[in-house]
1. Among the shown structures I, II, from which was the value 46, 35, 31 of Cα extents along the principal axes in Å calculated?
2. Quick check: -20000 is what I get for helix-only ellipticity at 222 nm (-39500 (n - 2.57) for each DSSP H run of 4 or more, over all residues; to 500), calculated from one of I, II. Which structure matches?
3. Given that semi-axes √(5λ) of the Cα gyration tensor in Å, for residues 47-134 alone, derived from a single structure, equals 18, 15, 12, which label among I, II identifies that structure?
4. Using the calculated result 2.3 for distance in nm of label points 7 Å out along Cα→Cβ at positions 71 and 175, pick out the matching structure from I, II.
5. One of I, II was used to compute Rg and Dmax of the Cα atoms in Å, for residues 127-166 alone, and the result was 10.4, 33. Which label is that?
6. Suppose relative contact order in percent (Cα under 8 Å, 6 or more apart) works out to 22; of I, II, which structure was it derived from?
7. From which structure (I, II) was FRET efficiency 1/(1 + (r/R0)^6) of positions 63 and 119 (r between Cβ atoms, R0 = 25 Å, to 0.05) calculated, if the value obtained is 0.60?
8. A value of 3.6 was computed for distance in nm of label points 7 Å out along Cα→Cβ at positions 111 and 159; which of I, II is the source structure?
Structure I
Amino acid sequence: MIRVSINGSVTPLNLSGINRVTDLIELIKAVIDPEHMISQILFNGKELQDHEWSGVLTQIGEGIFEVETSLPAVYVGVRLKDAPDIVNTCYLQFRESRKYFQEGKLQEGNQALVQSVGTLREFFNWYCTLIELLPSEKKAILDLTNNMNDLADVCKNICQQQLYQSWWALGESIKQDLEPKLDELEDSVRKAVVSAQI
């Protein structure tokens, strides 16, 4: 038997005709406060695995879905507290790639650079998705478009140097151009989160 707890209270739901986990989530969305959003879902105290999200309820077994909800601004505020640390991780990854290039370890440098760019891209996607949940006045305060454009320009230059296999110049560009921009991004994120009072 599947049970559902929303914000700590077991909620009786008619699950007849509900076969898939995604169908259950849609039913839960329909019964929660319309101003709230789902902020966490656990099944028997654990997060669902990727394959379980698209699975059939009978395959995951019996238990309780624990659903937490919150206002979008609260959800965003909790998540954005991690943003400066994520930017710092990006900085450290780019610095590692720079050091490889400066040491002449081209393969390691390229691998680290690809990982760094991927982490930065994922950060911006995550950040932009989060702030879309906020009202326009908060979005404006948290907007990082200028930082993103600056970093995109620097990354284009780095890609050109990579094409011409100018490894020394590439390392110097990361150090002199990209790392300071990432420092600025981290500062911008910290200030924006405080200014938006989330």
Structure II
Amino acid sequence: MSDRGAFASAFNVPRETMAQFDIYSALLTEWQQTMNLVGPATLPILWTRHFADSAQLLPIAGRGKTWLDIGAGAGFPGLVIALLDPQAKITLVESIAKKCRFLAAASDALGLGDRVTIENRRVESLPSQSFDIITARALATMRQILLWSARFAGAETRWLLPKGASFANEIIDADRIFRFDHQLFPSHTEPAARLILAKGLQRR
């Protein structure tokens, strides 16, 4: 089975949504020629390395949530979540203007403009508001992400953070500054990685 077929099967993606992912894939390939959106070596394994790696967050978070994606880059996981969950509302924060141009072009081509907000700024300058889910992929340590995003948390806010093999050390480091409850979920795309779900954040 192709990576595309495995993705569709694993996440039960309807044919119409797969057509949108095909558009997304084509846009990434086109823009990658002039802009470093993803690691060049990961483009041939896009369906697994980026699409599936992002999609696995949705079953943990649940549908119909408001999301803050910090350092959105090429739209992982934010745009993937928006495609898979028509009820989700996503705010993409990205400080690099040319990446925001790609995000805007992709959001427009995929018909997501009414549910996706693109903020071309550093997260420190984003006006305070609360989100259901806060995420960031391949951006910074858990500790730093929590420091940046604590002010966007309401009573029920959860952080959903994909982390590599050093996840345990990142949790220990974050625990020096914050109290929080957390659960670990296996990553379906990287055996040594984990998905950290944290809630109840309080500054020590």
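Every number in this text was worked out from the coordinates using simple rules, so none of it is lab data. This is a predicted model, so every value here is computed, not measured. Cβ atoms are built from the backbone, for glycine too; each structure is taken alone.
1. Source structure for this number: II.
2. Going label by label, the one that fits is I.
3. Only one of I, II returns 18, 15, 12 for semi-axes √(5λ) of the Cα gyration tensor in Å, for residues 47-134 alone, namely II.
4. Label of the source structure: II.
5. Among I, II, the structure yielding 10.4, 33 for Rg and Dmax of the Cα atoms in Å, for residues 127-166 alone is II.
6. That value comes from structure I.
7. It must be structure II, since only it matches.
8. It traces back to II.
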